[in-house]
1. Could you figure out which one of I, II, III the value 1.4 for distance in nm of label points 7 Å out along Cα→Cβ at positions 20 and 140 was computed from?
2. Quick check: 25, 16, 15 is what I get for semi-axes √(5λ) of the Cα gyration tensor in Å, calculated from one of I, II, III. Which structure matches?
3. From which structure (I, II, III) was helix-only ellipticity at 222 nm (-39500 (n - 2.57) for each DSSP H run of 4 or more, over all residues; to 500) calculated, if the value obtained is -12000?
4. Just checking, which of I, II, III has the largest value of mean count of other Cβ atoms within 10 Å over residues 76-83?
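Read-outs throughout are calculated quantities, based only on the coordinates presented, and are distinct from any laboratory measurement. From a predicted model like this one, the values you see are computed outputs, not experimental measurements. Cβ atoms are built from the backbone, for glycine too; each structure is taken alone.
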Structure I
């Protein structure tokens, strides 16, 4: 099944929050001490652009980005449901284009990830993100988080 990526609408947030991957819930609780609904709403409101990954009408995940310095760097984020993992091949076929789209706005993308979130770390590696440092006691729960970056190749 081909996944649809569309602008996020508020009802998507409630669905993804209710069906979020346990690892993503653990990450947002460890980092910000927030519940899924609040974390997703915060991401939605803070992002310059926010998108929903859907299979038909069912939202499977939400991602977004916030340009921090125009033409230079942006913070990126994504949270998903347990269903997104079941559609991983369709997701993987489309995600590179979306990361490249975000890099059209800012050639350097960055954020941090909970060191326990193995699925996100594997995906970030596959997408070409580099891990630059471990923050040993980050956030609400003072857990290790890993900072990651991806830079757009320079044109010759």
Structure II
């Protein structure tokens, strides 16, 4: 199960929205960045709903990542990969060089890969860059200090 500090990282960077909105990609989103068939225009959640869904979604990403790992990893390394996959989607993560480097036990090279995911349409976004650096630090050290 994902650690409290990894949940805190996701919560800090996703923020909490209790009513649905369209993200920049045009997808209805709610809570801590949750999407899906049940998230539609006019959806409203409580903070408890958002936290419950975050935990469920993270469990999905954790299991999906574990199914693609061919080597054992530290729990904090898995936490960081879950945080990344939560944001970029499992399809993107599954095909990533980061995952390939982890499976080759090239952890320093894998850590460097987090910073490749800080752009939208070729432009570095400050918020994404900060998030990727936080995920990278978690991956390398097991540490995350809340940004608030």
Structure III
């Protein structure tokens, strides 16, 4: 039997820590051309390739109408385009454009550089603890642990 209060405290601590890290990364790129929703779409397209609107909405965890608004904004910026679905010509998929890939790449590099600087300032024992935790964090984010 596990201690639920300890698990809850660990879950809360991880949630808060990740939120702070993400906010810090966003603050270091304040002139970002897209917001978090748009960035989520670009990341999803980068990882999965062309997707239908519904699949993108699921991937980013927003409603279909919200996804349509996000895609419209990204399309107006030239970051994504809609194309006929190669498996069903009646449907459309959203694809990332070269400009979208460039934006995603530059934003990622800015955030990675910031994170690397912060990691460099950590005491060696704290950095080692993070290195040891990477595997567990990857498992935590993995689809094979999906569930409630």
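1. Working: I: 0.8; II: 4.1; III: 1.4.
It was calculated from structure III.
2. Details: I: 21, 20, 15; II: 25, 16, 15; III: 32, 21, 13.
Answer by label: II.
3. Working: I: -12000; II: -17000; III: -22500.
Traced to structure I.
4. Numbers: I: 20.4; II: 25.1; III: 16.0.
Top value of mean count of other Cβ atoms within 10 Å over residues 76-83 goes to structure II.
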